[in-house]
Each structure stands twice: as C-alpha cells, then as structure tokens.
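Engineer: Several structures are given next for inspection.
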Structure 1
Amino acid sequence: MSLVETLVSMALTLTVTGAVLSLVNAGQAIARTQPEAADLQQRARLALQTLGRELRDAGAGPDRGPLAGPFVRYFPPVEPSIDGGIVLWTATSAEAQGTIAATVDQGATVMTLADSAGCYAGEAACAFGAGASVIAFTADGCRTVARVAAAAGGTLQLTAPLTGCALAAGSAVAQGEVRAYVVDAAARQLIRRDEITGSTTPVLDNVTAMTVTYFADAAGTALVTGTSDAELKRVRRIRVTLQFVASNPLLRIPDLTVAVDVTPRNLEE
C-alpha cells in the first residue's frame, strides 16, 4: 500500500470514527435530556392538578346555622400571603359545624355551642374532636382560627387562648383548613403551609417563582389590585403562575412556565 493510500485510509477512518462518536454523544445527550424534560412536564401537571383542585374548593363555608353559606359572604377566603403566596380558607367537614351560644372574648379558652340539628340536645360539640382545627367568624367578617384540645357536651376546649376576634352569640365555628401555597426560592420548592398549626410540607421541587393574579370577574378581565377585605371579597377568578427549572442545569433544558386559571365555585356570594 502506497503512502497516499495509507493517508486516505486513515482520513476515512477518522471521519467515520468522528461521525460515530458524534452520533453516540448525541444519543447520550438525548437519553439524559428526555427523562429530565418529561419530569419537568410531569411536575408541572401535578402542580396544575393540585392547585386547581384547591382553588376550586376554596371558600366553602358552613351549610347550616345563621351564617351558613360560602365564607365570601363574610370575609375573603382567598387572599395574598405575606410572603408572596396565596392563602385559602375552607371548611372541611359537613358535621363539625356549630353556632356560638354565648360571647367568647379574646383570651378565652372555651367556646360554648348552641344546640343544633346535627347533635342531641346538650351535645352540640358532638362532631368535633381533639386536635381538630377550626375557623370561627362573626357576621361582620372578623375571623380567627383555633385548635381543639377537647370536645365535650356543648363546649370546645381550646389549646390556646383565642386571639383576633371576640365572638358574639350567633357567630359560626366550623372545622376547617387555612392553607398557604408559597415558593421557597432558596430551596426551589413549592411549599404548602398550614396557617393554623404552622407546619409546612414540600409539594414540588425545582419551582423557582410564583405569581398570583386576582380578577373581579369570571372572564378574567378586571384586575383586583387592592388588599383590603372589601377588595378581596370581589375576587371571582384566580391565576397562579409557576416557573419550573430542570434539576440538572448542565442539560440546558429551558425553564417551563405554567399557569392554572380557576373560577372557584364558592366565591359567589
């Protein structure tokens, strides 16, 4: 074999080898990127499902008693949190509901409930249990939360003195949840926080930003920009926008921004 033939053979070998290596590298990159991109999409879908469900149910209030009906009749059940998230108030039990029988002042640790159709006479606290979280509110929209230490007869014993409101006779109390959804930018997580107990639970990883937009109409055309109770009671539609990033930045997968846009069924007075 001549020198020219040898050089041509080597050149062809290098060209073919380079092409094969390029294909192998591309295949490896795809193999790494596709699962990461699919995971990004899956986390986005989970966020939309979770927040969509929570927003649809937000604002459900007691269904019996003088203050029966959605919370929005008395106070805004959807509001901004102090750290850029969203807070949702929801009654969670059709049985654990009651009406305050006598004034409960701030600092009190006992609530006395009036008899109702849900329990035998003298057993108005029958559906409440130790450890339950409750939402109590007045006809003029003052609201507070508490934890039940014990329930017996017609009384609820609280774990801590009542704060925030004095509850006049006729005020309502219902087992419920006050949940905040916020983004912990440092941890890159969407967090669910129980505003009654203070406990937090990570919901999704690799979430870096969250914005919430409030609208006064179901069509989503009239913005609500104020934060007073009167303004927030006007909210009829909510849009939550989340930004997701890939867990491996070396893959250079573009950030993903998704939005859930919901008209909660309990925001009509």
Structure 2
Amino acid sequence: MSSPCLWTGRRFHYDLTQKSLVMGICNVTPDSFSENGLHQDAKDAIAHGLAMAKAGADIIDIGGESTRPGAPEVSVSEELNRILPVLGELAEKVEIPLCVDTTKAEVADAALKAGASIVNDISGLALDPNIAHVVADHGAGLVLMHMRGTPRTMQTDTHYDDLFSEIREYLQKGMDAARKAGVDMERIIIDPGIGFGKSAEQNMTIIRGLDFLLPLGRPILMGLSRKSFLGAITGRPAPERVEETIAATLEADRNGARIHRVHDVSQAVIALQTARAIRQV
C-alpha cells in the first residue's frame, strides 16, 4: 500500500504496518440481519458502543439503516433520529474515531457535525455522489465499498465476467469521483463488499485473492462478520457465527486486509493480536 497510515481526525494516527484495526459494529436498527434489533434503543446502542471501546475497538461504525439483502429504505429523518443521539453521546465519552454508515449526503453531513470523522458509504458514491463533497468539506475519512444496485436488489444478479476486475474498476471509479470532489486520497479506505451482490463462493474467492486490490494503494476494509456465506459453510444461524467470523477475518488479514468490521470485538482483537505476533517472530 502506498500509505501505511489511516487518518482518523480524532488525534489518532494508526500505523497499519504494525497493527490491524478493529471496527466495531453499532447498528441502531430494528432489522439487523444478525442482531434482531438488539441495540435499536439509543440507550442500549450507547452502552454497546462503550463496551466495544472498552474491549479494544479502534473505530466504532454507527448505522441507522439495515443493509441486509432486501432491507427496506429508511428516510433521512428516521435515519438521523436513530443515529444522532447515539453518535452525540459516544463522541463525548470515547476517544476512538466514530464512523457513520450511510448512503445519504444529508445524513453524512449531520453525523460529521455531531462528532463522526469517517463516512462508510456501502455504495461507493453510486447512490449519492454528493457524499464526496460533504466528506471533502469536513476533511473527513471515506470508506468506498463495492455493491451492485441497492440492498433491496443486490442479490438478484451475482454474475461477473471478471469478478476481480469489475470490483477493482468500480472502486477506482469511486476514488476518482472522490478525488474530483476534493477528498484527500490519503483519507480513503476501500472495501470489496463481501455479501453485497456476490455468491458464497465469490465471497470466499475474494478473501482468498484479496491482493487484487493492492494496486489501488489504499487500506482494505473487510466486513465478514456473521455473514450468510459463513452460514453456508457451517449451517449455523447468524448470531452464532463467531468462530466462523474469526477464521475468515484472520484469513483476510493474512491476505492484505487491515481494517476489520466485526460484531464481536474482543474476540477479533485477541485473534488478530495473536496472529500478528506469530507472523513477526
């Protein structure tokens, strides 16, 4: 990668050559695929965020709209009503950077004003290109992810003529749009979009061949936590897929990923710390 560091905007400068980062998931939604609305109440979500920070999370990713396959769209006002109380309080109580998971520029702007320093756009700027201008105006970080269509349509077409090339070109297009809008390239993170318009086999192929993204020169984020392709391997329901997640996360890390978006923070932190220590002996 051209730059080993991830800029966060909250007094932190992580050296990704020394440490893989763990991004804890804080879904403030009633229909999360893996948590069944466990933290949809603001008080519960705040407590969950604080617990993840204590467990060693490097970043907390807060989302107010489910992105599971077939999930219904949420209005801007509803999304803001869900995330702003959580984001505002966590910004006062934790020192690690906060990320907002949204595809809407208006939501991104409000979240950055409330204390977030990174925007995680699962559409890679395809659904609302104005997110790039918002990020540039705030000097924020930006995660660009590959996805086909929307969460409501993404699993209807999983055919690729060239899986790696199509994902890489999509992300390059997003990077070019972000650069044109004024986003600093050193503040961009890329994500191949595991589970977003891919079959179980394609997801595993991406993890195994993750170095196809290294030519883009940006830190790679992977969101593997509890996803359905893991259930296809073991047959277990989403809330139980902790061991599956850890195994896939370690494989992705070995192949070049440096930021891991997970539900089970403490397990991921310990596993990554152990794997990295073994590699460095």
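Engineer: Starting from the value -8000: which structure in 1, 2 was helix-only ellipticity at 222 nm (-39500 (n - 2.57) for each DSSP H run of 4 or more, over all residues; to 500) calculated from?
Structural biologist: Working: 1: -8000; 2: -13000.
Label of the source structure: 1.
Engineer: Suppose you compute distance in nm of label points 7 Å out along Cα→Cβ at positions 147 and 211 for every structure in 1, 2: which one lands on 3.7?
Structural biologist: Values: 1: 3.7; 2: 3.1.
The value was obtained from structure 1.
Engineer: A further question on this structure: One of 1, 2 was used to compute mean count of other Cβ atoms within 10 Å over residues 75-82, and the answer was 16.4. Which one was it? Before the final figure, lay out each step's value.
Structural biologist: Numbers: 1: 19.6; 2: 16.4.
Corresponding structure: 2.
Engineer: May I pose another question? Here Cα Rg over 2.2 N^0.38 Å, for residues 99-178 alone has been calculated and equals 1.13, so which of 1, 2 was it run on? Don't skip to the answer; put the middle values down first.
Structural biologist: Working: 1: 0.96; 2: 1.13.
Of the structures listed, the value fits 2.
Engineer: Can I ask one more? Check the numbers for distance in nm of label points 7 Å out along Cα→Cβ at positions 43 and 91 across 1, 2 and tell me which is largest.
Structural biologist: Details: 1: 3.8; 2: 2.3.
Max of distance in nm of label points 7 Å out along Cα→Cβ at positions 43 and 91: 1.
Engineer: When Rg/Rh (Cα atoms, Kirkwood Rh) is calculated for each of the structures 1, 2, which structure yields the highest value? Please list the in-between numbers first.
Structural biologist: Values: 1: 1.28; 2: 0.92.
By Rg/Rh (Cα atoms, Kirkwood Rh), the leading structure of 1, 2 is 1.
Any read-out appearing in this document is the output of simple, stated calculations on the displayed coordinates, not a laboratory observation. Being a predicted model, the structure only gives us computed values, none of them experimental. Cβ atoms are built from the backbone, for glycine too; each structure is taken alone.
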